[in-house]
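In what follows, structures are represented as structure tokens.
Just so it is clear, none of the values below were taken in a lab; they were calculated from the coordinates. The structure displayed is predicted, hence computed values, not measured ones.
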Structure I
Amino acid sequence: MNAEDRRCVLVVDDDPGVRDVIRSMLESSGYSVLLAANGKEALRLLRTLRADLILTDLVMPEQEGIETIKTLRREYPEIKVIAMSGAFGGDYLRIAAYLGAHATLAKPIQMDRLLRLVSETLASGQ
């Protein structure tokens, strides 16, 4: 598979350590990866670059994940979204799913579950 055939995942998280670990796992599984520190930065990237899936945290400064998901559903309905959060006992994840996230993932993240969820979400016809 050449670089142009690889599926691209945009990882949006305000924690650089989390972004780096997820990037490393996804790249080692054959995905192309873009990184953003918040929703505002992610949407700016999407104006010029293509992503097949957005993996976004929900609690971030500048623009949090719930607002980002609303914007993605309106402006980029073809892009799949996985929301991740460890905040508020899962309430944010339920809201994210209601607003159009294709899947949700509770933190702390189990990497095997993350990779399976990314693969399943990209393969789904939703």
Structure II
Amino acid sequence: MGTDGKSFGEYLAYLREMKNVTLRELARQIGVSAPFLSDVEKGRRAALTAERLDLVVKVLNLNEEEKHNLYTAAGTQKKTIPLDLPEYIMEHEYVSAALRTARDLEAGEEEWQKFIEDLKRRRG
């Protein structure tokens, strides 16, 4: 589904408002000031750190799709891979090998979607 073109800050504000959590309350629970969080939501500051994003996920009780979209939006803003993935990639050498192989073979979206669906079917 994605963020519907929203920036990280816009998507964070959208999620917070959807969950009926005030800016001040979220700021308090993730350990930042309300003005700082306001600046993040307005795009005047960089996306939150992975540790703070983990807290946001808990405080807002985000579902898997919302969580993945939030991490992807943060990575996009920081021009990095989504912040929930580096540790997984680093801990599993075969993931890096798979990504390099896909890159070298110029795997397209259709091939990746097939791979994802195959993995989901195995999971049951």
Structure III
Amino acid sequence: MENQILYLSDLRFNVDTWKRELQFHFNEMDTFQEKLEEIASRNQDALVAVKLEVFQNRIMIEKDAISKLKHRCRNKIANINNAAINENIYGRFQNEQHTLKEDMRTYIKLHYDLKEEMMNFFLEVL
């Protein structure tokens, strides 16, 4: 029983860490959006305008993905909090955790790819 409590605590720690990271990325997308708006106000080049629109669309898509992942994290925490102490949870939570873990891994890779592209764009136009 003590092992199960420790296991749930470890799962909660992982999910809480992901939630904080997702919130940071959400805020970071707001910062990038502000920078894109600043560039749009200063730069009238048609090619730059097209790239700006593409990045703005990608930011909206990214923020939607973040919202969905945060929702899944909230559900995971609720499941952890509602787990019965005498329930055999290892297999169930491990399978659920694996899916969320893989989705987070994929999201983080895509996030940093987008961030790198945007930083390169900023260097190009600023």
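Rg/Rh (Cα atoms, Kirkwood Rh) was computed and gave 1.03; which structure, I, II, III, did it come from?
Values: I: 0.92; II: 1.03; III: 1.16.
Working through the options, I get structure II.
If helix-only ellipticity at 222 nm (-39500 (n - 2.57) for each DSSP H run of 4 or more, over all residues; to 500) is computed to be -33000, which of I, II, III is the source? Mind showing how you got there, number by number?
Numbers: I: -12500; II: -21000; III: -33000.
Answer by label: III.
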